[in-house]
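J.: These notes open a run of structures that come right after.
No value in this document is a laboratory result; all are computed from the given coordinates. Given the structure is predicted, the values throughout are model-derived calculations rather than measurements. Cβ atoms are built from the backbone, for glycine too; each structure is taken alone.
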Structure I
Amino acid sequence: MTRLVELEATGPRKLDPEDIDDEKGNVAICQCGLSDDFPFCDGSHRKTSDEEEGTTYVYEDGERKVVEEVVTEDDTDENE
């Protein structure tokens, strides 16, 4: 399975000592792209537990949708 994730950051996120929560302990970094507390994990990855291999998903407004086709703009004309 794959997931389309829209991110706006243009650089890395440096973790500082104050990023460690005294109650929760270690910091978990989101790898699914769904966390409301991104780049930190908030458990949203649990929504992905039944995703099927070979299927691409997008999550919009809390709803999971299957992506039938990903189309990107061909920029070859811009280089001529």
Structure II
Amino acid sequence: MKLSEFRLAVDDEFGEAYGAVVLRDVVLEVLGGRTATEALSAGVAPREVWLALCVAMDVPTARRHGPTRRERGPRA
């Protein structure tokens, strides 16, 4: 999972405004008691942070894969 995909997943699951709060305020014990923002800054893989957030926020298993891939236009 790329960081851009992580951000899409957070926005899709929590909404843009609440997602920012979740990233900043939810402490993830499995990531050393850091917030998602702190964990990403420390170099933890976005996929690992995403899964830790899903567990902490009780995201249903069916939605833990992230948002459905969006159609992309042709590359230049």
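J.: Given a computed value of -15000 for helix-only ellipticity at 222 nm (-39500 (n - 2.57) for each DSSP H run of 4 or more, over all residues; to 500), which structure among I, II does it belong to?
T.: Working: I: 0; II: -15000.
This value belongs to structure II.
J.: Match the computed value 15.3 of Kirkwood radius over Cα pairs in Å to one of the structures I, II, and report its label.
T.: Values: I: 15.3; II: 12.7.
So the calculation was done on I.
J.: If distance in nm of label points 7 Å out along Cα→Cβ at positions 10 and 42 comes out at 2.6 when worked out from the coordinates, which of I, II was used? Can you show the working numbers first?
T.: Working: I: 2.6; II: 1.6.
Going through each structure in turn, the value belongs to I.
J.: Consider the structures I, II: one of them gives 0.9 for distance in nm of label points 7 Å out along Cα→Cβ at positions 2 and 66 as calculated from the coordinates. Say which.
T.: Details: I: 1.7; II: 0.9.
Comparing all candidates, it corresponds to II.
J.: Next question, about the same structure. With relative contact order in percent (Cα under 8 Å, 6 or more apart) coming out at 34, pick the structure among I, II it was computed from. Can you show the working numbers first?
T.: Working: I: 30; II: 34.
Value 34 for relative contact order in percent (Cα under 8 Å, 6 or more apart) corresponds to II out of I, II.
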